[in-house]
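Structures follow.
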Structure P
Amino acid sequence: MPFGPHRKRSEDNNHARFLTCSCFRRRPFLNKDRTRRWLVEAIDRARTRHGFDLWAWVIMPEHFHLLLFPNSTGPAIGEILSTIKQSVAKRSLHWVTEHRPESLHLFADQRPDGRTIRRFWQRGGGYDRNLWTPKHIWEKIDYIHMNPVKRGLCTKPTEWEWSSAITYTNQHLGLLSINDKHIPR
């Protein structure tokens, strides 16, 4: 369920969190390896800074999914997402300004006050769901890993480099390590 002005996040650091964030107007801003690498780096940096366990992830052309377990004394999910999303947005907009200024209109968002700003990410906090049971956690891990297959980006989850699927079969091959020791079975 998306978060709007009337819905608050349930900040409970004792449960796994399934997060989805979309690019502005669902545009495929994450369709280049360069931008995907920036997102991988940002996720890793946020994990180091905020101390959460990363259980699964995938980067799609216009959105990403994370399944994480927050540090019990760590920051709110919004702060974790800000750490991830702000650096990717800044790097991407800087790159487009330098190398593809004719594409800047794709990031233009007309605010209610009439001003135009540039956005990489969709407004709001994205989709955020607490997961309590091992069954629901493993369903989301499967969902995350099957996302590229369902979209026709690959035929098997382990073929999609921008996902934790390969890490589940070989800990040394993934772009981001996962903390699967703490996932309830």
Structure Q
Amino acid sequence: MAVAGVVAAAASGSWLVATLAAAVAAVLGVAATRITYTEVADTRRAWARDRAEQAQAYAALTETRTSEQALYVADTSGRLARHEATISRLELRLADAAAEVAATRDALAAEQARVLAVQEASADEMRRVAARLEDAEERAATAVVRVVELEQELDVVQAELLAWQSTGAALRRKHA
């Protein structure tokens, strides 16, 4: 509209019409500038609101992930503590069984020494000592079997712990 007014004023050759056309053009330019400014400001406010909402969503997501990580760490720590307690308990039982085996072997050696000394004794004495010797050998065999079972159980638990630790490391890398 302003351009059309200025062209018409220039074609008419009148200064008054040209001045009025220039004033109208200036007012229309200011109005257009104001409208453009308002649109840009509204767009920027909308973008800022979107960025604020997105930041809030990221904050909530981060809080959720942090709580999930804390739960994972607590669960993993609990499982690790239970495995370590099981290993400690099995190691104690293995040590007790090994001590029992050693004691049984010592008792067996003592009984064998007594048998050699008693061989010169009567036949009744020989049968009684033989029965005690068999009992000691049976306890020794039982203790050896128990030690082997405990060693196998310890190996299984250690293998599970190793597998679990390697899986936990892979999950931590994945989760990170």
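Where does the value 3.4 come from, among P, Q, when distance in nm of label points 7 Å out along Cα→Cβ at positions 74 and 154 is the thing being computed?
Q
Suppose mean count of other Cβ atoms within 10 Å over residues 34-41 works out to 10.0; of P, Q, which structure was it derived from?
Structure Q accounts for this read-out.
Identify the structure, out of P, Q, from whose coordinates FRET efficiency 1/(1 + (r/R0)^6) of positions 42 and 90 (r between Cβ atoms, R0 = 25 Å, to 0.05) was calculated to give 0.00.
The value was obtained from structure Q.
Just checking, which of P, Q has the largest value of mean count of other Cβ atoms within 10 Å over residues 98-105?
Evaluating mean count of other Cβ atoms within 10 Å over residues 98-105 on every structure, the highest lands on Q.
I have -36000 for helix-only ellipticity at 222 nm (-39500 (n - 2.57) for each DSSP H run of 4 or more, over all residues; to 500), calculated from one of the structures P, Q. Which structure is it?
Q
Volume of the Cα convex hull per residue in Å³ computed as 127: which structure among P, Q?
Details: P: 127; Q: 111.
It must be structure P, since only it matches.
With Cα Rg over 2.2 N^0.38 Å, for residues 50-105 alone derived from the coordinates and found to be 2.36, which of P, Q does the value describe?
Label of the source structure: Q.
Have a look at P, Q and say which one yields 1.7 for distance in nm of label points 7 Å out along Cα→Cβ at positions 26 and 162, as calculated.
P
Suppose you compute relative contact order in percent (Cα under 8 Å, 6 or more apart) for every structure in P, Q: which one lands on 20?
The structure behind it is Q.
Laboratory data are not the source of any read-out in this text; all were calculated from the coordinates shown. Just so it is clear, the structure is predicted and the values come from calculations on it, not from any experiment. Cβ atoms are built from the backbone, for glycine too; each structure is taken alone.
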